[in-house]
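Pasting the structures here.
The numbers here are math on the coordinates, done by the rules we state, and not lab data. For clarity, every value in this text was computed on a predicted model and none was experimentally measured. Cβ atoms are built from the backbone, for glycine too; each structure is taken alone.
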Structure I
Amino acid sequence: MAVRNAASTLVLRAYRGPEDHPAMTRTATAVRAFNGDAELGTVADMDNHYAHLVRADLPRDCALVELDREVVGYGRASWEQLADGGRRIDCILNIDPAVRGRGIEELLVDHALRRSIELIGEVGRDATTEVIFYVTERDEAQAALLRSLGLLVVRSAAQLIRPDLEAIPEAPLPDGLIIRPIDPADRAMHRRVFEAGARAFADSYGETAPSEAAFLEFIGIPGFDPRLWRVAFDGDTIAGQVLSYLGGPEPDGSRIGWTEAISVQPESRRRGLARALLAASLLAVRDAGATSAGLGVDMQNPNQAMTLYQSLGFAVVSTMREWRWGPFAPGAAPALPRARSGGEVAW
């Protein structure tokens, strides 16, 4: 599809495979930097993620927009099986901030909605399905378009940074628990850690069902380094974990230690374990060469995660909103949403 825009031409085309990842990564990096994110992502990250999207039909799910033959945006609408039995269609649209508001949003949102309708017909026959658009806080053009179509913000997530690794507080482990080192070569233990995380998050909002593909993506993450993990055991049972890794070195020599995948098993909660593990993780990434630390959080987390992180010196640097279309009951056949002006969405 080609659309004339002033003296330029916008072209919507299908994803061609990993050859598109460098251009897609450049676009995603520009979006994240504009939003204030500290973690920008790499081509290797995208290669690993896209290689394990086993439920995706990428030539149909993913589309790129070229402006005068240069990629300036892309979008993907692909589905996930949720731990609670439902289905979610994830719509990820990244548009270079330098060219927002020039018709690219309309092309990619239209593609995502049309593909979502197809997917609802294919995978939503026997399960409730919702469609979620993930939009960075500063992408006002995409937010305005989704708002005009009647979508609503249902959730927010934030990225937090601790700007230095000085004065890390002491936080002892609860009685009876110990932290054990994890061998980087011990795949059986890596799987146990992965499965423990899935169990801890099973009742969390939007949690996807664990799968072999998700495990392979987990161990294929470019920054995968079990030496930085802090995993607490109660006897031989995993009680909680923080799976830290180092971000790449910045031009000024700084480096972020990402203290992510923070989880505590239900039976070990309310004992101070998350705080103890996070404090231990801050020490670990500091000793590995990090100069600051970062993590992501669901801002509606019911376990007071935000309060814990702020008490340890983390502060919000960027925010992402979830915009929802649906949910749709099993067997639903939705039509394209209409703009609030009453006109059908058509570009």
Structure II
Amino acid sequence: MAKNIVISGDTLTGKTMVAIGLAAKLREKGMSVGYFKPAGTKSYEYSTGSEDIDEDAAIMKELLGMAQRLSCVCPIVRTKSSYDELLRIGHDQLMKQIKTCYSEVSEGLDYMIVEGTKASWHLMHVNLSTPQIAKELEASVICLVNFPDIEAIDDILLQIQLFKQQGIEKVSIVLNMVPPMLKKTVTEQIGPFLEDRGIGLVGVIYLNRELFSPTVREIQRALDGQMITDSNKMDLLIDQFMVGSMAPENALKWFRRVRDKAVITSGDRTDICLTALETDTNLLILTGGMSPELGIIARARELGVPIMMTAHDTYTTGHIVDGLIGTVTADNKEKLAIVENIVGAALDLDAILK
């Protein structure tokens, strides 16, 4: 019977990245590993007319070479068409579906990596939250917490409490997106603080450009964008996104503060486009399907700055690209290798399996 490790965490805490890194380390030890995501969200890019597919499940199935169908690797795929989408099916039927697929996917394996919902409390309305699933599978738990500053210590304690309410005592912590300047704080203060409370710190993932910054190619794919200039610079990394909606004199002040950025603005904001091009900008994203003036294109080509045009409005574009931080795709083999190496090295496998 496979041993289950549930990976939990809030939205954009890198659950799939840690699943990739952990799977790589287990396989290095000669263990057979599978992946299971009881409940996911429909990806309109991966889904077909006959099957709703969760993107994370598709990535992990390909990475691990799993033979089972995707509808069993992730049996419940939410479309968010209505708030009672899953209530109409009911807990009993949903749990039966989860158990049936889990048995099929886990057969003959040493370890199963089980990815939780977008946040650990999601699906509580049908008694399928991540702590409830972990209890059902008698799993140990790795809880991810983004750690931009020391105030995140309260997020850790909240996550632990949610699992303890289900009677789950074996919960370890992985800190993610930790600024390198906090390394001493994590080692000398945060680690001992958690240890004193019986909480194991089994990994620290520090901010790393290659790991967390999306490329121009990944942004184009997410936005269904059209490249207007420099389509040969698709591997440029974007460290930060800035929306240009202010007066150009104010924009210049903010744009100068950030390097390796993408500026998002409407295609008819010639003033903002020119201002962005005069600062350290790696990508200009023009929204609303509006192409720029010829002068902008000429200046961008002169400076070697890629311009991308998308049909999305500025708000939607900003929302989409914010979700790209720390993501991986099945077709980006280089990024997958980076995740396996960096995240794998950040995890203490002996502590996780202890």
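When Rg/Rh (Cα atoms, Kirkwood Rh) is computed for each of I, II, which one produces 0.98? Clearly, the read-out refers to I. Quick check: 1.8 is what I get for distance in nm of label points 7 Å out along Cα→Cβ at positions 37 and 301, calculated from one of I, II. Which structure matches? For distance in nm of label points 7 Å out along Cα→Cβ at positions 37 and 301, the value 1.8 is produced by structure I.
Matching task: 0.05 is the computed value of FRET efficiency 1/(1 + (r/R0)^6) of positions 157 and 269 (r between Cβ atoms, R0 = 25 Å, to 0.05). Pick the structure from I, II. It was calculated from structure II. To test your reading of the models, identify which of I, II gives 23 for relative contact order in percent (Cα under 8 Å, 6 or more apart) when calculated. The correct label is I. If distance in nm of label points 7 Å out along Cα→Cβ at positions 109 and 189 is calculated from each of I, II, which structure is the one that comes out at 4.9? Answer by label: I. Set I, II, criterion FRET efficiency 1/(1 + (r/R0)^6) of positions 29 and 277 (r between Cβ atoms, R0 = 41 Å, to 0.05): the highest-scoring structure is I.
Hey, distance in nm of label points 7 Å out along Cα→Cβ at positions 53 and 293 derived from one of I, II reads 3.3; which structure? Answer by label: I.
Computing Cα extents along the principal axes in Å, for residues 245-308 alone across structures I, II gives 42, 23, 16 for structure I.
Using helix-only ellipticity at 222 nm (-39500 (n - 2.57) for each DSSP H run of 4 or more, over all residues; to 500) as the calculated read-out, with -9000 as its value, let me know the right label among I, II. Traced to structure I.
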